[in-house]
1. Here distance in nm of label points 7 Å out along Cα→Cβ at positions 63 and 111 has been calculated and equals 2.4, so which of P, Q was it run on?
2. Ranked on relative contact order in percent (Cα under 8 Å, 6 or more apart), which label among P, Q comes first with the largest value?
3. Matching task: 18.2 is the computed value of mean count of other Cβ atoms within 10 Å over residues 71-78. Pick the structure from P, Q.
4. Of the structures labelled P, Q, one was used to calculate mean count of other Cβ atoms within 10 Å over residues 103-110, giving 18.8. Name it.
5. Using Kirkwood radius over Cα pairs in Å for the comparison, can you identify which of P, Q gives the largest number?
6. Computing helix-only ellipticity at 222 nm (-39500 (n - 2.57) for each DSSP H run of 4 or more, over all residues; to 500) gives -6000 for which of P, Q?
7. Which one of P, Q has distance in nm of label points 7 Å out along Cα→Cβ at positions 31 and 143, as calculated from the coordinates, equal to 1.6?
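Please treat every number below as a calculation from the coordinates, not as lab data. Because the structure is a prediction, the values reported are computed rather than measured. Cβ atoms are built from the backbone, for glycine too; each structure is taken alone.
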Structure P
Amino acid sequence: MSALKSAFKIEHRAALGDKKSSSFMGVSLEVLPEGHVLHALSRSADGGLSGAIRTALGISEIAVRFVSPGQWFIVGDAALSAAELGAMTQKLGALGIDTVDQSHGRVRIGLSGEKATRALNKGTAADLSLAAFPVGHATTTLIGHIGAHVTRTGEQSFELMVLRGFAESLWDELCEMCAEFA
């Protein structure tokens, strides 16, 4: 695979611009590192492939988030070099899993605290109670009018992933949902 060179320099701009992490009473809103987001796609609908993905990549602590049958997001805080991305793609390809780098197109936002579930419930119809949505579970849902991928990362914490163009709108929506706790 040959790399194409461009005469234009790419200028990276943070999707959330100058937004800063915010704290309310019982809820924290956090700008997460843009890092990497890989969309993994398989012909197999086996939800148990999350473990196989971790094993193939040789990284036990890697975050593999279920999207739908045969689809996962592989996320991390660090940006991947072309060589790292190529190595991951090759390892997953041996399992029959195709990968698409979505790092440039998706943004992650953290929401945590004792009132995080209550705040998030204002914007979605998904049942986010700990019993129905335990730690490690993920779903794609609407938050207001914005499509987002929500993962429960702890008993009182969530990661929301959204298309880059909707990141600021989702941030503002989350701030409004947390306003009662200010």
Structure Q
Amino acid sequence: MTESSTDAGKLRRAHPLAISLIARLRATPKARVLEIGAGTGRNTEALRAAGLEIDSIADGAPIIAHDNYYDAALSTHALLHGTPGTIAASLSAIANALKPQAPLHATFASTLDARFGKGQKISKHVFASETGDEASVPHVYFTSEELRSLLEANYDVESIQETAADDIVGTWAHREPLRGVVHWFVRAVKKR
């Protein structure tokens, strides 16, 4: 395989938000990206292949980073887990780590997701599956208005797109195929 075909393969396996972030950062050589929740590294590989410098934080780990350091942030699954309060705290910590006007590309769970309302209710819009790969892991689900309100504390929202994600979710976290997955794909920039 040639180097370019290897890089193209990495890009095809990456999440659509990772691909759009790579395109956005092409004009910023050696851009520093904070990746929250790297999973098996499918996005990390694509970001590195594009010449970006990546710092990855494991899903659930605290976000500790230098203020105004990163040119962008990406989270394609970590911000699905928690409560509105923990997600708000994570978004604030990510904003602190980003340079002004730096992009955040992230996924959040929609209340239209088939898993919404199922399992153990922890609080409003927060449920934990009682079985399967993510048993006892709290998932927080948002309406468009709730998510926009949460983001607008630290970000200018460019787009919030509700997306059927059955074929996009990572198999690293879900051995059994999921059906009815609906995520919000968010593109935003840190406020000045």
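1. Working: P: 1.5; Q: 2.4.
Derived from the structure labelled Q.
2. Working: P: 24; Q: 20.
Structure P comes out on top.
3. Details: P: 18.2; Q: 25.0.
Structure of origin is P.
4. Traced to structure P.
5. Values: P: 17.4; Q: 16.8.
Top value of Kirkwood radius over Cα pairs in Å goes to structure P.
6. On the way: P: -6000; Q: -8000.
Traced to structure P.
7. Numbers: P: 1.6; Q: 3.4.
So the calculation was done on P.
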